[in-house]
Structure 1
Amino acid sequence: MKVLYAAAEVDSLAKVGGLADVAAALPRRLAQMGHDVRVIMPCHASAMVAFEASLERRELQAELPGGLTRSFEVATVAGPGGVPVELVYERHFFGREAVYGEPDDLERYQFFCRAVLAVLKAGPWLPDVLHLNDWHTAPLAFALRNLAWANPMLRGVASVLTIHNLRYRGPDELNDYLAQGIYYCDALTTVSPTYAREILTRDYGEGLEALLTLRADSLHGILNGLDYDTYNPRIDPALAANFDLSTLESRPANRRGLLAEIGLPQSEGPLLAMITRLAEQKGIELVIQALPEMLAADARLVVLGQGDRWLREELSRLQARHPDHIRLLDRFDEPMARRIYSGADLFLMPSRYEPCGLGQLIAMRYGAVPLGRRTGGLSDTILDIDEHPDLGTGFLFDEYSAFALTGAFERSVRAFRQPEVWARLQQNGMSRDYSWSASATHYVEAYVAALRSRGIVPLE
C-alpha cells in the first residue's frame, strides 16, 4: 500500500510536541512492514539545512482561488528510518523558526494543503491513502472529495484523518478546518481507545460530539506507540548510567546525577517529575495544591517545560520558597528530559484530559513509575497496582481534584517505601510492549477501511 503522511512537524526535522514523534515513528514502522510510505511537511527553519542539501528539488505551482497560482519548492530528504520526506518551502510562509503560533497560521497551513494537492497532481507517485493529522492538514479531506470528480487521478486516493487533540482546532473561530475534515474524511482515528469513546460525550467532545457521533462507525481509537529504538535506556547517550531490565540496579546513578545537576540535595524521599507543556490541560494546578502533602513526604519535584505564564510564575514562586525541594526548568531540552525520565522515581500526569500521552510510556521504558488520572491514553496504558497486584505499573485516580491526586500519591509513597513492591512496579512497566508494532497494524486496518468506503478494493 502507498501512503502519504501529511503533518506539520516530524521529529529530526521539526519538533514541538508529540505529533512530531508519531510522524517520525509510524511511517518508519509502516515502511518496515513493506508499505511504500512518504511524508510531506512544511519546511521550517530547523529543516532548512536538509532542504538546501537535497539533490532532489523541484518547483511546482499551487492553485489559489480566482485562478491565481503561487510557486513553491519541494525537496526530498531522508527522514527517520530512511523514509522519504517531502519538504515544502515557500519563502513567505515557511522557513520560520515557529512551527505554530504565527499570526498567519491559517493562511500558512491552507497554503501547505494547496501545495500537497499540487504534489499529488504532479505525480508520478500517487498514494492509495493520504494520512492527515490535526487541523493543519484536515482541509485536504474535503479537497479530495471535491476535486476527485474532475480529476480521475484523485478518485482512487482515500483520506484518513487522525485527531491528536480535539481542543486544538486552529486560530480562527469562523474556520474550523478540523470539523470539516471530520465530516469529509473516509476514516477517522484518534490516539487511544478511551479517548475515542470520550470525545463522543459532552465532557470531552469540545462541542463536536454530535458530529463525531455521526462518524462513530468510521472512528478508530488506536493507541500511539513509542519508538523503542529512539527511547532506549540501554544505549541512550544522554544518561549518566545506561541500564535495561536486567541491569536495573545501575539506574540509581541517574537519580543521583540528576539531583546533582539540578542542584537539589540527595534525599530518601521520592523524586517526582513532570515533563510537560505548562497548560491547563496537564493538571499542574493539582500538583501545586497537593504540594504540602508531597513536601511532608520529603519528596523532590522537578518540572521541565514551557507554557502559560501564570503557571510558570507560580512554580517559580514555589521554587523560591522551597529551594531544596522544587526545580522548574523553563525550557525545551530533550537530553535533560531523558535524564529526568531515567532518574525520577514517580512521573506525574494528573491531566484533565489526555488523548494518549507519550510521557507515561517513556517513563515506564526508563524505569520511572507513572501516576496519572484515569482518562484517555493514561487509562489505557497505566495498570493501577491496587487493581492489578501482580501486573501493576503505576497509580491512577479518577476525580479531577487535588484530594484525589493526594490519595494516589499517598499510595505511591507507601509502595516506594517497600523496595520489593517498587522494583516490581518498575520491572512491570519496563516489560510492557508499547512499541509501534501493534498500533501500525491497526492503522493499516484503518487505511483498508477508508479505501473500502470509497468502493476501492485494496491490494493485499
Structure 2
Amino acid sequence: MSLKTKALWFLSAAFFSCVNVTAQEVRKITLEEALQLGIANSNNLKIDDAKIAEAEAAIAEAKNRQLPDLKISGSYLRLTNANIDLKTARQSSEGEGTSQASKSPKVNQAVYGMANFSLPLFAGGRIKYGIESSRYLLEAANLNAGKDRNAIAYNISQAYVNLFKAVQAVKVIKENLLASQQRDADFLNKENNGIIARNDRLKAQLQTSDIELQLLETENALNIANVNMNLLLGLPETTVLEVDAAFAGQQMEDRSYADYEQLALQNRKDVQAIDFQQKAAVLSTKAAKAENYPTLALTGGYVAADIPKVLTVTNAVNAGIGVQYNLANLWKSNAVLKQSKARETQLSATQAMLVDEIRLNLNKDYQNAFVAKKKIEVYEKVQDQATENYRITKNKFDNNLVTITDLLEANVTLLSAKINVLNARADAALAYRKLLETTGVLYQ
C-alpha cells in the first residue's frame, strides 16, 4: 500500500468517525426535565388543547344567542310582461272614462331592500342555561387534560426507569466482564505454570463468554429503551440520553392508606371532570324543559322598494315585540328532555364506578409501593452476603480449598445481587410514582 493510499484511508476513517460522533448527540437529562419535555411534545395533550379550544368556542357560541340579530337583504328583479292591476287607480279613474282606466303601466323590473332586527328578551332560560352548561364543559375539558398530563407523566417516568435500569445493568456487566477477563489471564498463567488444570481455565472462559452474551443482550435492551425515550420526548432517535440516578432516592412517604385515599378523592381530575359534566347535564335538563315556554323578542325593521312607474316605498320603519310559541309541544314528546335525564343518570353511575375503581387501584398501588420499598432492604442484605461469600470463596480457591465451579457460582451470585439492588431501587421509585399517579398528584 502506497503512502498516498494510506493517507487517504486514514483521512476517510477519521472523517467517518467524526460523522458518527456528531450524529449521536449525548444529552444529560433529569427526570423532571424529561417530564417537562415529554409533556410539551405530547400529541395526546395537543388533542386535549384542541378540545379545550373547542369548548371555549362553544361558550362564545352560547353567548352569541343573547346578542341581537341584524339581517339585511335586497334584490333586483327583471320581469316579463307583468300584469299590473292597481285597484286604487281603477276606482279613481272610473269617472274619467273607460279608455284611461284601462291603461296600466308596463313593468319589467323591480328593486327592494329589507333590514330586520331582533333582540331576545325571554327564552325560558335556554340561553342562560346554555352559557352556564358550556362553562362547565370547559372546566371538564381542562380537568381531562390534567388527568392526561398525570398519566403521561407516569408513562415518561416508566420509560426513564427502564432506561436507567438498562444503563446500570450494562455498567455492572461491563465491570464483571473486565474482572472475568482479568481472571482468565491469571488462570492462563497458572495453567502454564502447572498450578491449575486446563479444564478449570476453560470453565472460567466459558463464564466470560456467557457474560459477553449478557452484555450484548443488555446493550440491545439499552438501545431500545433509549429510542423509546427519545420518541416520548420528541428528540432525534440518535440522541444518547444520560439519566440521573438521583430519582432512585425518592421513596414512598410514611403515610397511611387513608391519607392517600383522601388525597385521591380530592385531586383526581377525572372525578372532578365528571362532576362538572353532571352540572352541565342538569342545566341541559333545565334547557330542555324551557322548550315548553314561548319566546319573546324585541323586533324592528326597515323596508324600501321601487317598482318603476308603479310604486316607490321609503322610510318604512317598523318596531314592536314578537312572540313565538310552537304549539306542537302540546302533543309532541320532549325527547331532548328524556335524553338529558338519561345522561344525568349515566354520569352519576359512571362517577360511582370510577370512585370504586380508584379505591381498588389505589389499594393495589399502595401495597406495591410498600413492598417495593421493603425489597430494597432485603436485596441490599443479599448483596452484602453475596459480597462476603465471594470474598471467602476466593480466599478458599486461592488456597485450593474449593473448586473453580464454586468460585464461578459465587461470582454469578454477586453479579445478580448487584443488579437486583439497582433494579429494586428503581422499581421502588417507580412504584411510588405510580401511587402518586393513581392519587392524581404526580404532575400538578
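FYI, it's all coordinate maths here, none of it is from the lab. All values reported here derive from a predicted model rather than from experimental measurement. Cβ atoms are built from the backbone, for glycine too; each structure is taken alone.
For mean projected area of the Cα convex hull in nm², which structure out of 1, 2 has the highest calculated value?
Numbers: 1: 21.9; 2: 45.8.
Across 1, 2, mean projected area of the Cα convex hull in nm² peaks for 2.
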Comparing relative contact order in percent (Cα under 8 Å, 6 or more apart) across 1, 2, which is largest?
-> 2
Assuming 2.7 is distance in nm of label points 7 Å out along Cα→Cβ at positions 197 and 365 as calculated from a single structure, say which of 1, 2 it is.
-> 1
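Taking volume of the Cα convex hull per residue in Å³, for residues 181-380 alone as the quantity of interest, name the structure among 1, 2 where it is greatest. Walk me through the numbers before you get to the answer.
Numbers: 1: 131; 2: 364.
That would be structure 2.
Of structures 1, 2, which gives 9.7, 28 when Rg and Dmax of the Cα atoms in Å, for residues 349-396 alone is computed from the coordinates?
On the way: 1: 9.7, 28; 2: 20.8, 69.
It traces back to 1.
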Given -24000 for helix-only ellipticity at 222 nm (-39500 (n - 2.57) for each DSSP H run of 4 or more, over all residues; to 500), calculated: source structure among 1, 2 | 2
